[in-house]
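Undergrad: Each structure below is given as structure tokens.
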Structure I
Amino acid sequence: MRKSQYSQCSSGAINIQQANEVSTDNVTGILDLRVDLVASESTADSFGEEVNQATASRFGYNRPPFDLVLYCQPPGLGYDGSTNWVAYAYLGRYDSYYNDYYCRSVSAQMHEVGHNLFLQHSGKGDDVYGDESGRMGYSYGGDDTPIQCFNAAKSYQLGWYPAQMVDIDPLSLPCGSQSFVMNGIVDYDDSNDGEGRLVVLRLAYQGNRENGLDWYIGYNRQADENIMAQAAQNKITIIEKSNPYGAQYGYNFSGQTDRIADLSIGQSFSWNIGSQRVNVTYNSLSIDGRDVSITIEGVRGHVSLPHHL
């Protein structure tokens, strides 16, 4: 895994280290395992379970004694009726599985380990993988590219930028509107509390309810660890997050997200939140490309305005 990508995207919060000596085996990051299965006669999940058990058995544990285990599967395995699959992982677990070639794909690795970190997919419209502004959309075959991080909702859930994240109630804005300065994650500064700049702005609505919704605003600046953002480059993004388990686990638990808008300078987007129409406007960009000014407005009772993009 290109562990540096996780370290950079997380502002140093995640530091993935290769395995060191465990039990009687000197594991240096890569371990070869043999199982009594023929790949062409097996499914990806059955084969994966077999190698997972073999790993645990190798070290005498009920499960492999590592925080993360990435399994490079041999070619020829079937998954959902096809051998042309990429990878899969289990939500909140330690293990992820890759179809031969895709074990070298940094985007596939970041995506699947994202599932291990309780992230669900990032979609756009009817395509559950369609939000390519961050790493929980589609994956690519490059071993070191594309270099990019996660969308605003995922960034908030991961909690990597605490000094520049704020929650507001979009239905109770002071005097009906409020302005903010947004930075990209590449400009995150953990000493930035007093400067008023944000990396993620959460519009809190009903996230703590079963099947509730919240929205997240971010600036998808294309630079440094996010230099190869695949969509919505250098735009203000608005991400809707569904919270199917909000009542049980709270708004910040795992949930599918949908990128509903991308804004350039001078553009606005309006949508209904409950009985109120909320409008977000991208006002201006600083000369150095770092600071974006946005304004959020709410007009209670007006729910028939058109979207503006």
Structure II
Amino acid sequence: MSSTYQPCPICKSPTSYQGQSNDPDLTKVVCFQCGLYRYTFEADFEYFQEGLNDAERAKLLSWIYHNQEADILPDIIEDILKLPTPSVPERAEALLQVLGRRFPVVGAVIRGHISSLRSNDPNWNWLYPASYSSNPDELSFFIKDYLDEEMGYLGLTDMNEVYFITPKGWSHLGEMNRSNRNSKQGFVAMPFSKDRKFVYDEGIHMAISQSGYSPLIMRNHEHTNRIDDEVMVQIRRSKFVVADLTLKNDGAYFEAGFALGLGIPVIWVCKKGEKTHFDTRQYNTIFYEDIKISELVPKLMNRILNVVGEPN
């Protein structure tokens, strides 16, 4: 297949580059809005062309935006669409973090005129997946109503034309980054089945503990909040996430994706021989054997200390 510029099959952005990837069954896309991903003909036929409503399309492109270089297959799409959409505050904070990374110079203005927020201005396109927004009204709500008027994290220039991150916004971003940087907590995302409990007890728990961190897995965590809310709270408080992809657990995929969107390091492990949704050429996964679970401990310890370092 020759390289061409044509609309992105997911977000329909007109500035998408498409060409053959290293795998002949996968088409590579570099999209102004979604970023980089690869997809199969089956995914295009079953979902992209007519099988997604606006909300589902927004969820898929947001997942791709926060999980770059993924291979999008039909079963991956099916699992992504089952994942819960983050809450309004979580979507707003994820958007603020993206703005902070895109415009790191204090006082820099954010591209895009305020009057064009609801007009599909391409200057705002990349903000849609950052906030899981499916239409201009949703994006306008997060920027104008929530981050500006409600929280004061964004402000308008004197001419009321373009936004910038306010001192309060930079302070909040700093607090979020400091809480992660000084955290001694390692969040564990994995199946809760009883027959996999030994993987945590004899492998993951020991590796995190011996690295000097405190492992947290939700089945051992006492709380009174809604489980999905508490999961997101604890991921935000963690310095890193260990995600076990064994059994293709939807929760583990969601928790890992949420952490990646926040810029929190994710360390991938999986039972040897299992097929994962992620392309292991892009995600460096530690594979382990059930009968040799003790061998996971030094491998995972080494990965933790090399990726996130020793506790502060």
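A short reminder: the numbers here are calculations on the coordinates, not readings from a lab. Since this is a predicted model, take the numbers as computed values, not measurements. Cβ atoms are built from the backbone, for glycine too; each structure is taken alone.
Undergrad: Check the numbers for mean count of other Cβ atoms within 10 Å over residues 48-55 across I, II and tell me which is largest. Don't jump to the answer; show the numbers that get you there.
TA: Working: I: 17.8; II: 12.8.
Once mean count of other Cβ atoms within 10 Å over residues 48-55 is tallied for I, II, the winner is I.
Undergrad: If distance in nm of label points 7 Å out along Cα→Cβ at positions 192 and 264 is computed to be 2.4, which of I, II is the source?
TA: I
Undergrad: A follow-up question, please. Kindly point out which one of I, II the value 3.3 was derived from, the read-out being distance in nm of label points 7 Å out along Cα→Cβ at positions 72 and 288.
TA: Traced to structure II.
Undergrad: Quick check: 21.6 is what I get for mean count of other Cβ atoms within 10 Å over residues 144-151, calculated from one of I, II. Which structure matches?
TA: Here the read-out was taken from I.
Undergrad: One of I, II was used to calculate helix-only ellipticity at 222 nm (-39500 (n - 2.57) for each DSSP H run of 4 or more, over all residues; to 500), giving -4000; which?
TA: It must be structure I, since only it matches.
Undergrad: Mean count of other Cβ atoms within 10 Å over residues 104-111 computed as 11.8: which structure among I, II?
TA: Considering all the candidates, the number was obtained from II.
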